[in-house]
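Quick heads-up: structures coming right below.
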Structure 1
Amino acid sequence: DPIRLAFALLGTLLLMLVMGYGISLDVEDLPYAVLDLDRTPESRAYLDSFKGIRELAERAPATSSGDIDARLLAGELSFALELPPGFGAELRAGRRPEVGVRLDGAIPFRAETARGYLLGIHAGFLADPRPAQLGPAPAETQTPLAGLEVRFRYNQDFRSVNAIVPGVLALLLLVIPATLTALGVVREKELGSITNLYASPATRLEFLLGKQMPYAGLGLVNAAVMALLTVWLFGVPLKGSLPAFALGALLYVIAASAFGLLVSTVTSTQIAALFGTFILTMLPSINFSGLIAPVSSMSGGAAVMGHSFPASYFLAIAVGTFTKALGFAALAPKYLQLAGFTLVYVLLAWRLLPKQER
C-alpha cells in the first residue's frame, strides 16, 4: 500500500522535525525590566550584575509600579525588579536590603527557573559587592565554611535538545511501528482475508510473526533515518556505541510491533485499532517514560505506568548512547527488559487471536 508506506516513512520524518524543533526545555532570553527608585552607585552596581547573562534579556526600564503591572499583564516581561529608596544606604551599613521582584508565574517551569537566577545573582552580589564604595562584605559572608563547585558530567552545554530529540526518537519508534502493525492485522479482518488463517495449516504464532516482521523491518529503517537526523540536523553527538544503540533499536521496534499485534487481537476495525494504539502508546510515552520528568522521581500509579511500557527503557538507551557515552555493559539490563516486553506481548497476542471464527 503506497499510502501506508508513505505515512510510515515520510510521516515519521515530519513528526521528528516538528517535535524535535518544537519541544524545548531551554530557558533563554527571559525579558525583564527594572524600576530603580534609589539611583545610587550601589543600585546601579546591583543591576549591572544581571547584565551579560545569556538567559536574561533586559528591556526598557519601568517608569512606575503600574507600568510593571501592565507589561507583565501583556506578557512583555517575565519578571521585574524594583529597588527601593535607601538600597545603597542599607548596603553601606552592612545590612542586606530587600529587593522587590514581580514574577510572571503563568508558566511554572519558566517562573521557577527565573526565580533561581534571581536568588543566585542576588546572593552572589551580596557575597562579593563590586564597587569599592561598598566596603567589605558582611562578616558572615567573608569566610565561607566550604566551597561548592558544580560540573556537568554529561551535556556540558546544558542543551535540552540533547535529551529531547533522542526522546522524540524513542516516542516515534513506539507509536509508528505499533500503529502500522495493528492496522495491518485489523485490515485483514475488515477485508475478510483473515479467513486464510482459519483455512490454512499455519499456526497462530506463525501468522503473527509473519505479520510482524515487515513492520519491524520498516521500524529499523525509521530508526536509522531518525538517528541520522539526530546527528546531522539537530547536532546531537553520538558519544556512545553505535552498535549498542542499534541493538537497542532492534529490540525496541520488535517490542513496539509486538504491542501492535496485541492491540490488533482485541479490535475489529481500523479506526478502533488506530485510536487504541495511538492513545496506549503516545500518552504513556510522553507522560511516564522520562521524556519530561525522570521515572525515578515518580511514585504510585505514575511509577507503575513508567515501568510498564518499553518506552522508558529505550529512552535510557537512546539518551545513554547519544549523551552519556554508554556501551553494551551499562545497557545490558535494558536489553533484557525490552526482550521481556516482546515475549509478553507476543504470548498475549497468541492467546487472544482465535484460530477459528466464533
Structure 2
Amino acid sequence: MSPIDLRSDTVTRPSDGMRTAMYEAEVGDDVYGEDPTVNQLQTRVAGRLGTEAALFVPSGTMANQLCLHVLTDPGDEVILERGSHVFNYETGAAGLLSGVQLHPLPGDRGRLKPSQVEAAVRPEADVMPRTRVLSIENTANKAGGVVYSLERSQALAAVARKHDLAVHLDGARLWNAATALDVPENALVAPADLTWVALSKGLGAPVGSVVAGPAPLIDDARRARKQFGGGMRQAGILAAAGLYALDHHRPELTRDHEKARQLAEGIAECPSFAIDLDAVETNIVMFEVPDDTADEVVTHLRDQGVLVKAFGPSTIRATTHRDVSMEAIEQAVNVLHAYADRAPAPTS
C-alpha cells in the first residue's frame, strides 16, 4: 500500500485529466513568445490576479528571485519575516543573484506588523544599505500556513508607500489564502508591486509558477528569467497542466483545508503532542512533540506508512493536499494516536 504522504503539497501527481491536457497541448517556442498555451496561461493568471501581465517560470524560488531582482539594485535591503521562504529556503540566492541584503524581522505567527516594518526602514545615510522592498509571504509556510488578512496586507502596503518601498508578495499558496478568507485572489494581490502564484502546490500541477505585475516589470522579469537560465521552449506541455488545475483543481482547495482541520483535531487528542488549533487556517498543520524527538517521530511514522516532515528539533509539519483522501487522514490520525500512547508529553 502506498504511504500517506503529508510531507508537502508538492508531492501531488498529475490527475488523468491533467495528463490528457498536457498530451494534447498546442506548443511553440516560448523564448520567442510563440507558445500559445503558455501565452494563454499567462493571460489567464494575469486576469485572475488583476495585473497587467504575467510570466510563466519553472519554480517558486525563481519566481521570488526574479521579483527581488527587478525591484532592487545591488546593495539594497529587503525587509521580510524571519521565517519566510526567501530567507530560509532559497540557499542565499538573493545575495548571490541580485547582491541584496535581507533584513529579517520576528513576526506574529509568521506575519509582520506595520509598526515594526516602519521601525525597520533605514534612514538615508551613506553608511547604511537602502531599504527598497518589503516582502511578505501569504500564506506563511513556516508559521503553519497562517494567512495575512486583507486589512493587514493593505496596512503594510501603506507603510511601504510612505517610505517609497516596493511590495513583493510571495504567493506560493495564495490560492489557499484566498480560499480561507473567501476573497478573490486579486484583492490580496492589489497591494503588491509584484507577486507570484504556484501551480505545483495546492493546484497539483507537476511544475511551474507564474509571476504577475505591471507590464514593464514583467518585461524586466522575462529578461532576468533568461539570465537565470529559466527560458523554456515548448513549455506549453507544462502550462497546460496549470490551465487544467485552474479550471478543475482550484475549486477543491476547501477540501484540503477540511482535511487539515480533521488532522489537527485528531492530533489535539494526543496527550503526547501539543498543537494550537487556532493556528490551523489552511492546509498546513504544525505540532510539537516531546523534546528533541521530531526526527524519531518522523522515522516511526514513516515505518508505519505516514510521511511527515521535521521542522525543528521538536516540531513537525504535515501538509494536506488533493492526493490524500479524508480516509487517509483518518488512518494517519490512528497511527499518530498509537505512537502518542507510548510517548511522554512535551514539556513546552
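For the read-out distance in nm of label points 7 Å out along Cα→Cβ at positions 125 and 229, a value of 4.5 was computed from one structure; give its label from 1, 2. The structure behind it is 1.
Quick check: 2.8 is what I get for distance in nm of label points 7 Å out along Cα→Cβ at positions 269 and 301, calculated from one of 1, 2. Which structure matches?
Working: 1: 2.8; 2: 1.7.
Answer by label: 1.
Among candidates 1, 2, the computation of relative contact order in percent (Cα under 8 Å, 6 or more apart) that gave 18 used structure 1. Could you tell me which structure in 1, 2 was used to calculate Rg/Rh (Cα atoms, Kirkwood Rh) as 0.98? Label of the source structure: 2. Suppose helix-only ellipticity at 222 nm (-39500 (n - 2.57) for each DSSP H run of 4 or more, over all residues; to 500) works out to -12500; of 1, 2, which structure was it derived from? Structure 2 accounts for this read-out. Computing distance in nm of label points 7 Å out along Cα→Cβ at positions 173 and 237 across structures 1, 2 gives 2.1 for structure 1. Of structures 1, 2, which gives 0.05 when FRET efficiency 1/(1 + (r/R0)^6) of positions 61 and 213 (r between Cβ atoms, R0 = 41 Å, to 0.05) is computed from the coordinates? It traces back to 1.
Bear in mind these aren't lab numbers, they're just calculated from the coordinates by the rules spelled out. Because the structure is predicted, anything quoted here is derived from the model rather than measured. Cβ atoms are built from the backbone, for glycine too; each structure is taken alone.
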